[in-house]
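We did not get these values from a lab; they are worked out from the coordinates using the rules stated. Please read these numbers as outputs of a predicted model, since none were measured by experiment. Cβ atoms are built from the backbone, for glycine too; each structure is taken alone.
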Structure I
Amino acid sequence: MDEVADIVGLPKLDDTLVHESIADAKTKRDDTVEALHTFDSTQTAQLLPIETSIQSMKEWVKNIEGLFQAGLTDVNFPADTWSAMASRSSLGMAIAAQQA
């Protein structure tokens, strides 16, 4: 605009508001990205115990499957043997720890 000011009379434009708005938008963008990273890490951390529990459950089901395949499960399966197995399993220990 300064190049044509000597030819055409133009009022001075005040673009400070535009520059302030751009700076404000960049700050808000950075704050939003930081908040999303914080949210992501928090949610990921909360999922880790669930993942561990799922792995324990899969292991427990695999052990039970092995008992069935070996013919060790029956109506007359000794309750004390079952209690001992359940208390030693990682799933049993995880449940006991959560209840404590």
Structure II
Amino acid sequence: MDALLKIDRVDERLRLTLQDDVSHRNAARLHEALRDAFAQDARDICVDLAGHRIDAAAAATLLDGAQWAQRGGGRFHLAHVSPEARALLRLYRLEDMFDIDAGEAA
């Protein structure tokens, strides 16, 4: 298992569950995993923040994923978004860019 991500795939659905906080130090790993998911034709991608913290670099990476999904006609959503992560997304005016699973708030 990846130290940063646990990846589960069922057909075209992919769930990336964070195992640690994502920051400028490791956002490239999340970016790589998202790029690989889209390259493998995943049509429904959920990034489960699992209550972990994110910084601006992680938010930018998540935005890339949302934009890739939008261009490709797929679904990109977030789960278990902590209040701190939601506040950061709101601060950067990105909260409305993501589908956030309401039943899976942290």
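Data overview
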read-out: Percent of Cα pairs over 18 Å apart - structure with the largest value, from I, II; value: I
read-out: Winner on percent of Cα pairs over 14 Å apart, for residues 18-57 alone once structures I, II are ranked, highest first; value: I
read-out: Structure from which 0.75 was derived, FRET efficiency 1/(1 + (r/R0)^6) of positions 50 and 66 (r between Cβ atoms, R0 = 30 Å, to 0.05), options I, II; value: I
read-out: Answer label among I, II for the case where helix-only ellipticity at 222 nm (-39500 (n - 2.57) for each DSSP H run of 4 or more, over all residues; to 500), calculated from the coordinates, equals -26000; value: I
